[in-house]
Structures are given as structure tokens and as C-alpha cells.
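Colleague: Below you'll find the structures, each written out as C-alpha cells.
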Structure I
């Protein structure tokens, strides 16, 4: 998304060629491939651990840290590998997003009209809000030692990045759509009219 915003604002005349169907398929394929290949080493190491205590995971889903807390084996290697991988993955992707937004902001500041600047900022603000929410919750969950693990706190952070992002994305992006706004206002007026009749 940040690359899409970067091309749309910093190089709008080449948007169609830079964001062609072939290029988008390549970006999506690379993202999904990396997302599936990255945790393989951690999953293999976790599968070799022994679990002699309770088999009840105190979490919404089968996450890595609650599994490590259930293990009676030494989890140092898994924790170290997880910390290194997640730190590199999270900070590298965050750095790429940050760099693209620095270019975007510098391009927006060069726009002469205040209306154009406002439109460009509003286009990026929604995506930036979702990105910041996602990165902050992921950093709080995975880029820290497992000794600071708190089941209740981690459940809330997990809920934030699993539910809040996907719920906010459609709302944020559709609220800027004119057709959606007019339809929403008409629906609200109808509901208000029906409620006042009673």
C-alpha cells in the first residue's frame, strides 16, 4: 500500500505502468511467499519441543509465545531466532514504509495548491493510521523478550492487530468515497425519519 501511495503521489503520470497487473501480482506473490516461508524455521523448532505441563493455550489462537510458555524444554534457541527474525522483518518493512512516506510527504509539500495538499494528505492519512496501529501492536507483541509475557495484555494486543485493522480498513477507505457518504446520509435520514414517526 505504501508503494502504491508513493507511485500515485510522487510519480502519478507513470502510475498505470508502475502498478500494472503484472507488477501487482508480483508484489502480492512476493509478500505471501515471504509471509509463508518466514515462520517455517520457528515452527520446525517449536514442533521439536516437549510439552509436559498443561495443553491448554491461554490465548485466542495458537500463538508462538503462549506455546513457548507451555513447553518444559529449553526455549532459548527458539526465542532468540524468533526475536532476530521478527525484529529484522518488522523493522525492515517499517523502514521501507517510513522511507516511502518521507518521499510522499516531501512531494506533497511541493504541491502549490492547499486543496491539492489536503487531498493528498487525506489519501495517505487513512493508510498511515492503519499501518501505525499494526506496527505498534506487532512490536509490542513480538519484539520483546518472552519473560515480559503477560497473557491478558497480549490478548488485547492480539485483538488490536487481528480485529482492529481489518475492521477499520473498510471503514476508513469507504468513508472517503462520495457514493458511500451520500448513501450513508440517505440511510441515516431514513432511520431518523422512521424513529421520529414512532
Structure II
């Protein structure tokens, strides 16, 4: 049996619904498929032909990036959410690359997406739009007696942060199909 890269993923509700038990799930790429084995029980083998969509992305926190791989299988409504445990980042990256290569070899490159969810991608810009446009309204309607350059000082920083978050939304976090496997390097540890 050909062994490939593997990592430990955190136990999630989606995995528990699938019958997995224990504190984590072993995820490995073997013989052209993705094998998931629970610490105390449960097992799923996912062949590339069974994958409807695969999304690879990360959420940025103050201290680190939280990576995740979502797998939608043919005929199953809920995706599997696989998040590597902290010390398994390099093994996670190798496993994702290997399984994505297997999908591409099966002609399913269009099924691979990069990014997180649409909701988390737009959350930052939407929340920052409120103070940014509020500061802009203050500079236009309240500070009428100030010169134009004095009025633009108030909304400058909120608008800059809004623009940065909007760029990050579309450049990094909004889900979209990849064009080549090289794009995954930006989403992996």
C-alpha cells in the first residue's frame, strides 16, 4: 500500500455527524484517494471522482493563520471541514497538494477553489464600511467651514482601512476556482 503525506485534523461537528470519534482525525493521501480515520472510530475514503468541490483557504487571526480544507462530496449536502492541528501545518500542506494533484489528474481542476467563505470574506469590509462612510458624511456635512484638505483628514484612515479590507476580500478570501495548482501555495502554510 502506497503511503502518502498525512496530518491530524481537529474534530468538528461535521466529522462527528459522519461517525468519527476521538479528539482528532488522521487525514492521509493514499493510493490516489483521501483517507480519513478517526482516533477512536470512523473512517471515510474519498476518491477524486466523488469530490464535487474542494475549497482550500485560511482565516487570519491576531497570532496565526487558521487553515481549512472543505470537501463537498457528490450526493452529500454538508461539506467536511478539515482543519489541521497546529503542529501539522507542513504535513497538511503536503497532503492538500497531493490530493489536489490527484483531482487535477482526474480532470477536476475546476472543482478546486481557493479562499474561505463568502460571508467571512465580506464581513471585514462590511463592518468597516460603517465607520468609513460615517466619517465621510461627517467631513462633508458637519465640517462645512473647514478647507477641503482639513475635511479629508477625518475619513482618511477609515477609508484606507476599508479599501485594504476590500482588496483582501477579493484578492485572498473570496472563494473562486483556481487556474493552476501553483495558486494553492498562497493558501497553504
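Colleague: Ranked by Cα Rg over 2.2 N^0.38 Å, for residues 104-143 alone, which of I, II sits at the highest value?
Modeller: Largest one: structure II.
Colleague: Which structure, out of I, II, was distance in nm of label points 7 Å out along Cα→Cβ at positions 112 and 160 calculated from, if the result is 3.8?
Modeller: Working: I: 4.3; II: 3.8.
Only structure II yields this read-out.
Colleague: Check the numbers for percent of Cα pairs over 32 Å apart across I, II and tell me which is largest.
Modeller: Numbers: I: 37; II: 29.
Top value of percent of Cα pairs over 32 Å apart goes to structure I.
Colleague: Given -10500 as the derived value for helix-only ellipticity at 222 nm (-39500 (n - 2.57) for each DSSP H run of 4 or more, over all residues; to 500), which of the supplied structures I, II does it correspond to?
Modeller: II
Colleague: Output the label of whichever structure in I, II has the greatest value of mean projected area of the Cα convex hull in nm², for residues 120-167 alone.
Modeller: Working: I: 3.6; II: 3.0.
Going through I, II one by one, mean projected area of the Cα convex hull in nm², for residues 120-167 alone is largest in I.
We did not get these values from a lab; they are worked out from the coordinates using the rules stated. All of these numbers come straight from a predicted model, not from anything done at the bench. Cβ atoms are built from the backbone, for glycine too; each structure is taken alone.
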